[in-house]
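What follows draws every value from the coordinates through simple rules; no lab data is involved. All of these numbers come straight from a predicted model, not from anything done at the bench. Cβ atoms are built from the backbone, for glycine too; each structure is taken alone.
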Structure I
Amino acid sequence: MNLDEFDYHLPEELIAQDPLPERDSSRLMVLDPLTKTIKESIFKDIKQFIEPGDLIIMNNSRVIPARLYGNKIPTGTQIEVLLLNELQTGRWEVLVKPGRRAKKGVKIDFNNLLQAEVVEYTDFGGRIVEFSWNKSNYDFEEILNKLGEMPLPPYINHKLANPERYQTVYSKKRGSAAAPTAGLHFTKSLLADLQQNGVLLDYITLHVGLGTFRPVKTEKIEDHKMHAEYAEVSAETVAKIKACKQRGNKVIAVGTTVTRTLESAAAGEELTDFKGWTDIFIYPGYEFKVIDALITNFHLPKSTLLMLVSALAGQDFVLKAYQKAVADKYRFFSLGDAMFILNRKED
């Protein structure tokens, strides 16, 4: 398939720059690919589309202050470093700007508290760096809290008044370079209401990195290679999913990161617990093995996220829904409105 088949026109003013005052007040577009119907609602009313016994699975990864600004030693040239994946203690895969200033062997100082040395190049234009610091005074998490900034997407043009609004209310395991944004719509009270209605909640972990937001640059999407991200699915979660399926209820993924993680855990003959790196790329033609519905935001043109949604609901139907969202002035991308998509297609 050609990359241009996943393009659409989006007026810049529809890109959400700030979260709404209330997380669950976003608009909600509900898609049924089988009947080709589109309903409109408000996110806090998503309860009416979810039945007792359904299982909602969320990504509990927490965004770290992953953007660092340092100076090249000894010239003082400023270099920006974005942490992606921790490979081992003190050793990270990162993106650097400007890349030409960060050749192998270059050393970078961050406010005299942290130093880094570029030790390798990566296949995706990044770097592997080794960090060093006074470990008797600080651990690495403390250093990041002192020096790092929240790495907002480039289409958001200012810092958030409350950085916690770029975290889900259930975020727990630190490690992401970007938020699993579908979950930003949930409040603690909404989750409690769902549980009171007999809906089950559970969590996986995928630390969001380059694989989630790296742009597709190949003309044929099949030639695109996803960047690996670390993910975990517990045996307990697998058991809950299997029980949900046996009951005839829906497994509902909150976000593309959850979808990719669960589908990675089912890549063999059956769904099993999973701990490791996934580079699964889901695009039209893929047969979903686990999820029965997806809660997600509106994604960038030509993105792997839009391709995943198109695989679930059908490319033409998804683009039709996006055209409606543009016409009706929905809010797009990370801080914008939401979709609820059923995994139902014609045989």
Structure II
Amino acid sequence: MTDEMSADAPLLVAAHGGTPSRTPVWFMRQAGRSLPEYRKLREGTAMLDACMDPEMVCEITMQPVRRHDMDGAILYSDIVVPLKAAGVDLDIVPGVGPVIANPVRTPADVDRLPELHAEQVQPVVDAIQLLVKELNGVPLIGFAGAPFTLASYLIEGGPSRNYERTKALMHSDPETWHELLGKIAAIAGEFLRIQVEAGVSAVQLFDSWAGALSERTYRDLVMPHSARVLGSVTGVPRIHFGVGTGELLPAMREAGADVVGVDWRIPLDEAVRRLEAAAPDQPKPVVQGNLDPTLLFSSWEALEREVRRIHAEGKAAAGHIFNLGHGVLPDTDPEVITRTVELIHSL
């Protein structure tokens, strides 16, 4: 962490299990999507081109911090950026998501996967260095996609509902599977390491689709590779998040998480109970989460009730970073986000 001023930032204090001056809050996908100033800036620029434009990345990352008084800035990027930068032929199709030109399904396909070199993501480094100056002590969170989630895109060729090709490969050809995840872990780990070196204050590993797996499958076929990615980073808090991962939380912590991201399907105090029961000798866990993003569309009375409940449940942990249980939805009213952040800070 290069910015000394951010050491006592509420987000970092909570991430280390301390008592922050206020409950820290940031929202996944806060940079972009719901903000009119973002849509205006992005007009005519493809998502992946925007992610490699340092000035644009800096401005988009700053927008929600300025507007909502967030306690953390999440780097404007995408989990497929390091794959694209390394040379994988892919595009982000509006309304669809990442689409892979040549899906990876055979040992030969795996052999052809490139490595990531620092110079290929120099624009990301430049953006981080601009942001560290601009953020004035607000922690910058870098991130990467976890091996399972990235593998599912590469194998399926795009987003999938059932991950049938992915699961078929992982169970029927574990040797090729481990080879593939090993290569992806090297790319993701290098991408995180580069971001930390450039000056981010924390990192988050997104295993968005790991909730599609049983705990046994996760532990045997996925966890060692996620652990390798998280192990490539030292000196900053490591957040580990997935969707529908209530059954996997202890394993995700075991993989090397300092902070366990929790989606809205499980109460925070129950998540803490499961984490403590699985590792009674470990320090009390730190959690992040977990307001359902759709509640930002409900009445203020209902939203306030849920925010207060989650804030109270978070007290069961050693530290609590308030967040959504997944990303901000595109049609969310920015005024509601601002008001929600004000409420959290007042508690």
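I have 14.1 for mean count of other Cβ atoms within 10 Å over residues 117-124, calculated from one of the structures I, II. Which structure is it? Write down the numbers at each step before the final one.
Working: I: 14.1; II: 17.1.
That value comes from structure I.
When volume of the Cα convex hull per residue in Å³ is compared over structures I, II, which one is greatest?
Working: I: 147; II: 119.
Checked I, II; max of volume of the Cα convex hull per residue in Å³ sits with I.
Comparing mean count of other Cβ atoms within 10 Å over residues 309-316 across structures I, II, which is largest? Don't jump to the answer; show the numbers that get you there.
Details: I: 21.4; II: 18.1.
Structure I comes out on top.
Quick check: 3.2 is what I get for distance in nm of label points 7 Å out along Cα→Cβ at positions 45 and 317, calculated from one of I, II. Which structure matches?
Working: I: 2.2; II: 3.2.
Checking each candidate, the match is II.
Which structure, out of I, II, was distance in nm of label points 7 Å out along Cα→Cβ at positions 29 and 301 derived from, given a value of 2.9? The partial results should precede the final answer.
Values: I: 1.5; II: 2.9.
Answer by label: II.
With distance in nm of label points 7 Å out along Cα→Cβ at positions 101 and 245 derived from the coordinates and found to be 5.1, which of I, II does the value describe?
On the way: I: 5.1; II: 3.1.
Computed on structure I.
Thinking only about FRET efficiency 1/(1 + (r/R0)^6) of positions 173 and 261 (r between Cβ atoms, R0 = 35 Å, to 0.05), which of I, II has the largest value?
Working: I: 1.00; II: 0.70.
Checked I, II; max of FRET efficiency 1/(1 + (r/R0)^6) of positions 173 and 261 (r between Cβ atoms, R0 = 35 Å, to 0.05) sits with I.
Figure out for me which of the structures I, II the number 35, 31, 27 belongs to, where Cα extents along the principal axes in Å, for residues 197-292 alone was derived from the coordinates. Mind showing how you got there, number by number?
Working: I: 44, 29, 25; II: 35, 31, 27.
Answer by label: II.
By the measure Kirkwood radius over Cα pairs in Å, for residues 109-276 alone, tell me the structure among I, II with the highest figure.
Details: I: 19.0; II: 16.6.
Top value of Kirkwood radius over Cα pairs in Å, for residues 109-276 alone, among I, II, belongs to structure I.
Once distance in nm of label points 7 Å out along Cα→Cβ at positions 77 and 181 is calculated for all of I, II, which comes out largest?
Values: I: 3.2; II: 2.2.
Largest calculated value belongs to I.
Quick check: 21 is what I get for relative contact order in percent (Cα under 8 Å, 6 or more apart), calculated from one of I, II. Which structure matches?
Values: I: 25; II: 21.
For relative contact order in percent (Cα under 8 Å, 6 or more apart), the value 21 is produced by structure II.
Out of I, II, which structure matches -5500 when helix-only ellipticity at 222 nm (-39500 (n - 2.57) for each DSSP H run of 4 or more, over all residues; to 500) is calculated?
Numbers: I: -5500; II: -13500.
Matching structure: I.
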